1. Given a value of 13.8 for mean projected area of the Cα convex hull in nm², calculated from one of P, Q, which structure does it belong to?
2. Comparing distance in nm of label points 7 Å out along Cα→Cβ at positions 60 and 116 across P, Q, which structure shows the greatest value?
3. Of structures P, Q, which gives 18.8 when mean count of other Cβ atoms within 10 Å over residues 108-115 is computed from the coordinates?
4. Have a look at P, Q and say which one yields -12500 for helix-only ellipticity at 222 nm (-39500 (n - 2.57) for each DSSP H run of 4 or more, over all residues; to 500), as calculated.
5. Kindly point out which one of P, Q the value 22 was derived from, the read-out being relative contact order in percent (Cα under 8 Å, 6 or more apart).
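Only the coordinates and a few stated rules stand behind these numbers; no lab work does. On a predicted model such as this, the values are computed, not experimentally measured, just so you know. Cβ atoms are built from the backbone, for glycine too; each structure is taken alone.
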Structure P
Amino acid sequence: MKNLTITVDDSVLEWARIEAARRGASVSRMVGDFMAEMQRREDAYERAYLAWRTDERNWRAEVAATAAPAVAVAAAEPLPRDVTVFVDTGVLVLAEDTSAGHWHVQTLDCLDHLWRERTGRVSTQGLTAFYAAVTGRAQCAMPQGDARAAIRRYNSWTPWQIDAATLETAWALQARHPLAWGDCLALAAAQHSGCAALLSLHLPGGAQYGGVQVAHPASLQFAA
């Protein structure tokens, strides 16, 4: 066991003493447990990223190559490298769909950046919709085990839980904009997750909703 000296504000130290007493532990033990938990999360994230990056994807949503998504893709100003980006359900599906050709590859490139920078965000609702979208097809359904494995990897992004506050925000967006309910939920989750951008296939690129800018995988760029 090694000793460690840390510097904190008086108010933080006072809170730590009270919290440690509540837990029946010492401050040093609580700090040690916190660091161990951070290490476990770091290791889990790295394992999830490795599994995502090395996954031999072979699922095809269509027998033939799919057409480009029906949305105008315009050039966009580069975003800061460390900006947090919320990923919509359709983008998650496209990342698994090898029949989408270069759209699939571009989407993987975008998500790889988010993995490396640790700036990708999703919601539990989005992951549930992803599972339904890829496994509930009458034809070309993704094997349930593969879909579950994909979701387990994205769980390392700590998906946003749709709560009462998120619903209120989604309802407000629905009242102001002619958007589908799923888009309102995604935008609301992006706002509450602290995201500056939403990666979407069908919302207009460059549009702003509640401080969240819409981007398309084909146009999303990050500053050097």
Structure Q
Amino acid sequence: MKIINIIREIIHRLTGKKTVIDEEMLNSLDFPEKLKLLVEYAGNADPGYRIFGSETHKYKFNPPADIEDVRKFEKKYNIKLPESYVTFLTLVGNGGAGPFYGLYSLEQLERNNEYLMQDNSIDTFIDKNLTAEKWNNAVKMLYESNNEVEDEDFWNRITKGALVIGTQGCSFDTLLMCSGSELGKIVYIDWNIFCDNPPSLTGQTFEEWLISYFYKVARGDIRK
């Protein structure tokens, strides 16, 4: 399969095909249609799946989820998903193409969010008020813990409002914040928890994050 991808890439380069982005058309579209078109552009720009992780999703979305299934997911885990994410799941695809190794489906969300059940009595930990001192103190408490109850409390605390929507490989994941100051925004986290390595707040909304990524792929701004 990899040989086939390399051949496709060579043919793509030899024929001199270059992805031309219709900016005017893109700007006239709403989020779902704009994303679908950009992913099509991105796939044309990377026919050999040379961009990191693209061979997993191959610039394809899964069939959209039913809104009823999304609401059942929210009710089951006592969580309110950002509307842009609900729009993606129900009008674009139930996971599939995305940065790194792509985006999880609802079924994969359940398997990759061990501490998803939300406790409304706990404040959102990952937000703009998360200082280095606050993070380091929390990590030190985890290292000093000698019982499972305290460990559970730590994980429940730091994951409040955080939904793992995809993996970047190894211990790195992508979070979509569902509460707090970063509501609807993307955060990167390394689950190898240690001091001076707090979650990284991108400041980008889910919509901005997806659109900007596939725009860069389509323009050839991401190194293969």
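1. Q
2. Working: P: 3.0; Q: 2.4.
Once distance in nm of label points 7 Å out along Cα→Cβ at positions 60 and 116 is tallied for P, Q, the winner is P.
3. Numbers: P: 18.8; Q: 15.5.
Structure P accounts for this read-out.
4. Numbers: P: -16500; Q: -12500.
Clearly, the read-out refers to Q.
5. Values: P: 25; Q: 22.
This value belongs to structure Q.
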